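As structure tokens, here come the structures.
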Structure 1
Amino acid sequence: MSESRGLTPLQLDALREVGNIGSGNAAVALSTMVDKKVLLSVPRASLVPLVKVSDLVGGAETPVVGVYLHISGDASGSMLLLLAESSAAELADLMVADAEEELTTVEQSALQETGSILAGSYLNALSQMTGILLRPSVPGFAMDMAGAIIDFILVEISQSEDYVLVIETEFDISQHRICGHLILFPDLGSLDIILGRLGVNG
């Protein structure tokens with residue numbers, strides 16, 4: 001795959017639309033879960049070289065929280081909600097009453113459920129727009145350096161693409177804005193299937 005590979009305008013518009021539909025559905029579910037108004041927005045969607053994923057959060061050694069799940073169906077791969085550690089702590093504080101300084105089991109569970117809702121909403125939107133069946137697994141939770149979490153996901157994937165789809169997601173809760181990244185790691189061959197259905201093959 002060429003290092004200069006990018007999205008066509010049609011694919012980029014479609015990917016943004018997937019993000020907008022997914023964020024709308026996820027916001028309703030999250031608002032119900034935490035009994036607070038949750039707004040979600042998608043400032044940008046992009047195709048990023050796999051080697052640069054860690055740069056999204058400041059580098060491979062940046063402490064992060066990740067919620068990850070596997071995808072099966074007509075296209076396969078993995079999905080990861082990646083949050084800088086400080087952003088994850090702030091999000092947990094807003095979602096869980098009487099939050100502690102360290103992430104408790106309850107807070108970790110809330111973040112895991114948040115990742116599951118987000119990923120499920122985006123995958124459902126992507127399925128609706130493309131006609132591709134995408135089944136998410138039960139999510140896992142990890143706290144580690146960004147590089148370690150990404151390496152773990154890549155070990156789980158037999159053959160990955162050189163590029164990943166990134167949907168930047170902003171949470172707006174109680175006038176606090178928190179940024180995260182929802183990243184789709186496609187198995188080899190899955191990216192062309194998805195991009196082909198989103199417009200024309202890039």
Structure 2
Amino acid sequence: MNVPDYRLYVILDPALTRGRPVAAVASAAIAGGATLLQVRAKGATTRRLIALVDAVQAVAGPHGVPVIVNDRADVAFACGAAGVHLGPDDLPPAAARRLLGPGSLVGCSAGTPDEALAAALGGADYVGTGDVFGTTSKGDADAPIGLAGLAAVVDASSIQVVAIGGVTAANAGQAIAAGAAGVAVIGAVGLADDPEAAARAIRDAEASA
């Protein structure tokens with residue numbers, strides 16, 4: 001597996017694209033500078049999720065942008081996706097890697113230094129850390145950890161840390177300055193009037209951090 005570029009990690013959720021096809025939003029995000037994509041569809045049937053992943057990979061593949069699947073290592077395997085992002089109730093990272101192979105990309109959610117350490121020990125490649133700024137895209141999110149909480153995870157972690165939760169062009173640079181390898185966004189791109197311009201604005205903000 002090539003070393004992933006985490007700078008702009010766009011999570012594609014069909015519930016958060018204003019009715020636009022996820023593949024269309026993916027294409028716009030890539031044009032704006034997205035470096036990594038995740039397909040997330042809570043509650044979707046397995047067949048529907050496979051269709052979404054296949055559609056996103058069809059537009060991402062020619063640009064060399066990896067696509068991973070939220071929660072479902074089995075769907076990632078079936079689609080030949082680059083990897084999987086795991087929550088606390090999903091497969092352990094070591095089990096996901098056994099299923100997907102040694103070259104797969106395995107990420108875990110981690111809101112504390114201890115959780116990040118556990119993810120690294122379990123074989124994860126990166127952790128998605130937050131909620132940093134306060135999100136409206138995830139109903140079960142805990143209270144925001146803020147930039148201090150993000151920096152604490154970065155300091156404790158031996159693997160890459162991606163900031164998630166309320167990230168926009170207005171604060172993405174702060175997350176990078178706190179040590180994050182990149183930022184993960186959902187609504188900031190998926191719900192934007194112009195997803196390409198929104199993605200580009202976030203990349204510009206990171207570059208100026």
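Where a number appears in this text, it was derived from the coordinates with a stated rule and is not lab data. Treat the numbers as computed from the prediction; the structure is a model and nothing was measured. Cβ atoms are built from the backbone, for glycine too; each structure is taken alone.
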> Here percent of Cα pairs over 18 Å apart, for residues 79-158 alone has been calculated and equals 50, so which of 1, 2 was it run on?
Replying inline: 1
> Among the shown structures 1, 2, from which was the value 23.4 of mean count of other Cβ atoms within 10 Å over residues 119-126 calculated?
Replying inline: 1
>> Quick check: 2.7 is what I get for distance in nm of label points 7 Å out along Cα→Cβ at positions 95 and 151, calculated from one of 1, 2. Which structure matches?
In response: 1
> Here helix-only ellipticity at 222 nm (-39500 (n - 2.57) for each DSSP H run of 4 or more, over all residues; to 500) was calculated and came to -13500; which of the structures 1, 2 was it taken from?
Replying inline: 1
> With Cα Rg over 2.2 N^0.38 Å computed per structure, which member of 1, 2 shows the largest figure?
Replying inline: 1
> If we compute volume of the Cα convex hull per residue in Å³, for residues 127-182 alone for structures 1, 2, which one ends up with the highest value?
Replying inline: 1
> Looking at structures 1, 2, which one was volume of the Cα convex hull per residue in Å³, for residues 15-110 alone calculated from, given that it came out as 102?
Replying inline: 2
> Given a computed value of 21 for relative contact order in percent (Cα under 8 Å, 6 or more apart), which structure among 1, 2 does it belong to?
Replying inline: 2
> Comparing FRET efficiency 1/(1 + (r/R0)^6) of positions 39 and 103 (r between Cβ atoms, R0 = 25 Å, to 0.05) across 1, 2, which is largest?
Replying inline: 2
